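A.B. asks: The structures considered in this document are given below.
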Structure I
Amino acid sequence: MSGAEKKVCPECNGEKVIRGTCECSSEWRGSKVGDDWNDCQCVPQVICPVCKGTGFVETP
């Protein structure tokens, strides 16, 4: 045993992924779908770069 302990990842709170978010504003125009403008910009869900998807980080 190496003596390292695991603690919940502070970046994703143990969720293993960082959830995507969407922000909508009529101040910008994104893309046009048919006759409607899409005023939302979305960030996709990504695997946590700190814990690499494990949900835990090792502490010395």
Structure II
Amino acid sequence: MPVMSGIELWRTLATHPVYSRIPFLLLSAIDGFPSDVHPTAFLRKPYSPAKLLALIEGWTGP
């Protein structure tokens, strides 16, 4: 992302009273994050579209 990383975006949203309740899916080609980063879910690139759909359906229902 041109302005901030996904981890920086998660940190910003995680501290906001409204946005912190929204599920956050982190997609990355790297394994491992700083110990303070806890996204709702993580998929390593390349990821399976079926796994992505299953995560979304788990949050929203079938």
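Where a number appears in this text, it was derived from the coordinates with a stated rule and is not lab data. Values in this document were obtained by computation on a predicted structure and should not be read as measured data.
A.B. asks: Of the structures labelled I, II, one was used to calculate helix-only ellipticity at 222 nm (-39500 (n - 2.57) for each DSSP H run of 4 or more, over all residues; to 500), giving 0. Name it.
C.D. replies: The correct label is I.
A.B. asks: So Rg and Dmax of the Cα atoms in Å, computed for just one structure, reads 18.4, 63; which one of I, II is that?
C.D. replies: Checking each candidate, the match is I.
A.B. asks: Right, here's the next one. Using relative contact order in percent (Cα under 8 Å, 6 or more apart) as the calculated read-out, with 49 as its value, let me know the right label among I, II.
C.D. replies: I
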